[in-house]
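Just so it is clear, none of the values below were taken in a lab; they were calculated from the coordinates. These figures come from a predicted structure and were not determined experimentally. Cβ atoms are built from the backbone, for glycine too; each structure is taken alone.
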Structure P
Amino acid sequence: MTGRPPSRAPGAVLFDTDGVLLDSARVHAAAWKGAFDAFLAARTGDGAAQPPFDPDADYRRYVDGKSRHDGAAAFLAARGIALPTGTPRDPPGSGTIRSVAAHKEQLFRSLIGAQGVPVFTDTAPALEALRADHLPCAAVSASRHARTLLRASGLAGLLTAIVDGEDAARLGLAGKPDPALFLHAAARLGHEPADTAVVEDALAGVRAARRGGFGLVVGLDRTPDRSMTGPLRDQGADLTVTALTALVRHLRGDAA
């Protein structure tokens, strides 16, 4: 655990969902790899061969924490590929950004159907401890699946609110690194950003929390070699932890 102690304990805590509460980031990464690699392979006949999507480096740099459309657009732009945006109804293989995103969605649903909803072992104990401390908590995600997955995992009952991609679409909230999702979640809990902590594993999410003026920005590094601690700090995390239970101890004033 590294970082400064909070000047005062936060009155509420917002958690990113994929990679923080749910071990679903790896499922998202696998689905993106399937969609991007299929798209890139289909272009090789035009002499446009490209290296495959890296489910670690490319996922974290271009798509982690973003909406499907924004993630697809960011990765394709980085590869110098210009596609029309298309419409939300575009099926996979129709040559638009939204069709690539649709293929990812198809693969993600298939993987979750086969594997179930993966939950980190420290998630429920941490949420239960914060509830015992009377700290309202919300899950925040750009994914339209977040509410469904949290309910299926049994975690929804430990949360005061859930803000996900369905809310973003309905309310016209911009995705990360814009802080709109976090600001809306804080308002749902009845707290000002300065009185609220945000817990994120994605660089875009840390930037969003910093831009939103949140009182404590926590970077969660779950990588085996702790390779994300430095980048999370560089993007503005006040504190970095390797487990949610360590965050609970920190908020309780126990740095041990």
Structure Q
Amino acid sequence: MVLPENWLILVIGGLISGIMAGFLGIGGGTVLVPMQVALGYSPLQAVATSSLAIVITSISGTVQNWRMGYFRFKPIIMLGIPAILTSKVGVELAELTKQYKQGSGFLLIGFGVLLLLNIYLVDLRQKLVKQEVTTTSRSNPVVSRVITGGAAGILSSLFGVGGGVIMVPLQMLLLAEPIKVAIQTSLGVIVMTAIASTIQHAANGNIAWMEGAILGLGGLVGAQISTRFLPKLPDAVVSIAFRSLLAILSIYIFWQGWQRL
């Protein structure tokens, strides 16, 4: 396989997504999908290729958690099963965009809404951490896991994101899990949802394989950088930069989506 001409841009994009994933605990798809759209890839191809890249980065993080003794098999499976089942729904919804002229536009507008939701959910997660939400959940744990995993599965396969941005707050709210436990569990679930999404998108011929591999490997390096150097930065600086980036990306994606309607 021949390297794409834009391989250097893909490497840089993968690095940025890995840095965000490693430091903020969110999926790199929030960066990977807009970047691929800017490079001329179709929205559906960008979503599918992002799923492949997330497989690579999430497996690396989960292996590290397993080596450190943080891999909790049962909670991951209980969240992962509904996530895998609903990932099929997300893929089918994404496939519908092929059938309509304005389909790609609606897909991008939906992704823009997700970017704005990311800002709120990350803020919510920070508030939950400050409040130290560790009390016993009053909700039914089975129902809570179905809701949490199901939502992550749909978002993962429809928009090419890991799903952790919604899983972590929901685990804290509905299952009363501490932030670190929630992140570790969600990362294991992301492996399952990303693999399921990648298989289904591959069957539909939507994945750019070389691009996905480059993005994923770049993400691996980026995650290592973030865990070593970014914690030295003030939280306020990182928070402002993160919100600003998501806001800019959402404006761009909304504009791209509007052009396709």
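Things worth noting here:
- Structures P, Q, by mean count of other Cβ atoms within 10 Å over residues 170-177: label with the highest value: Q
- Source structure (of P, Q) for helix-only ellipticity at 222 nm (-39500 (n - 2.57) for each DSSP H run of 4 or more, over all residues; to 500), computed value -27500: Q
- The maximum of relative contact order in percent (Cα under 8 Å, 6 or more apart) over structures P, Q, that is, the highest value, falls on Q.
- Test item: FRET efficiency 1/(1 + (r/R0)^6) of positions 42 and 154 (r between Cβ atoms, R0 = 30 Å, to 0.05) calculated as 0.90, pick one of P, Q: Q
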